[in-house]
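The structures considered in this document are given below.
Bear in mind that the values in this text are calculations on the coordinates, not laboratory data. Just so you know, these numbers come straight off a predicted model, no measurement behind them. Cβ atoms are built from the backbone, for glycine too; each structure is taken alone.
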Structure I
Amino acid sequence: MTKGSLYYNLQKLSGEGLVRLVEVVSVNNYPEQYIYEITPQGDEHFKALMAKYSLQTDDITLAFYMTTLFAHQYDTGEFKAAVAIQMEQTRRKIAEIDHALEAKQDKIYDTAKSMMNNVRAHHELNLKWFQELLEQ
């Protein structure tokens, strides 16, 4: 992220009332430093985004992965509930793959079977990780 895009985004967030400029500090000959803080409205917006994206269960759960980076700032109970939903959805996806592989084993090309098994292994790994998240 460039300095320009950082300050552009901070100004945009400030304009939306999500952060506010606390002070501008200039020491000796160094460039000014802008100190921002999250407003109560910004905190509520953060919580809403965490709730929204931590519950997304798309095939590649990148949105959920991103929420784990901020989980330490989110309500523990709500985050664990989101992890439980991720686990439920992941188990469902594994069951769908197993069903397709079993029911259509004679009609699925070997390369497709290989891909499906790879996706299944990824889901199994996610289940292990989700369990670790619940235990933290």
Structure II
Amino acid sequence: MGSQNLASISGEPMQFTARVLVVEDEPIVGMDIESILAAVGFQVIGPAASVSEALELIGTQDVDCALIDYLLTDGDAHDVVERLMENAVPFAFVTGLSRDALPKAYCDVPTVGKPFVAADLLNCVQTMYLKAQVA
């Protein structure tokens, strides 16, 4: 998957400076997400491969938004999601699970399916970032 620049209204590539937590236990997928985000200026925190690692990063880093694989090496990401919600940090799932397989409490959470294309991932993060700026 290659990186793509998002075009602004003027047609120039948009650059972002938000800090995006990536929670992904598959190293290749985590590196791919990291390179896609970094190509347009996002600062990547992680990737964290486990719930415990993600919670540590949330506790020690400023996070503007997050991309989370729901199933991680040490369990599901429920505790990560709850901590992000407590801190009012917007997040989306990047998962191979169907929406029906996720807990019903998260039915409104944006989801990018695996395998993903860079444009879908970037659009998701861009939307979270811009909504957070307005809020």
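Structure values in brief
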quantity	calculated
Which entry (I, II) yields the derived value 3.5 for distance in nm of label points 7 Å out along Cα→Cβ at positions 25 and 65	I
Identity of the structure behind -11000 (criterion: helix-only ellipticity at 222 nm (-39500 (n - 2.57) for each DSSP H run of 4 or more, over all residues; to 500), calculated), options I, II	II
Computed 12.0 for mean projected area of the Cα convex hull in nm² - originating structure among I, II	I
Given 12.1 for Kirkwood radius over Cα pairs in Å, for residues 41-104 alone, calculated: source structure among I, II	II
Winner on relative contact order in percent (Cα under 8 Å, 6 or more apart) once structures I, II are ranked, highest first	II
Distance in nm of label points 7 Å out along Cα→Cβ at positions 17 and 81 - structure with the largest value, from I, II	II
Structure responsible for 1.8, with distance in nm of label points 7 Å out along Cα→Cβ at positions 49 and 121 calculated and labels I, II on offer	II
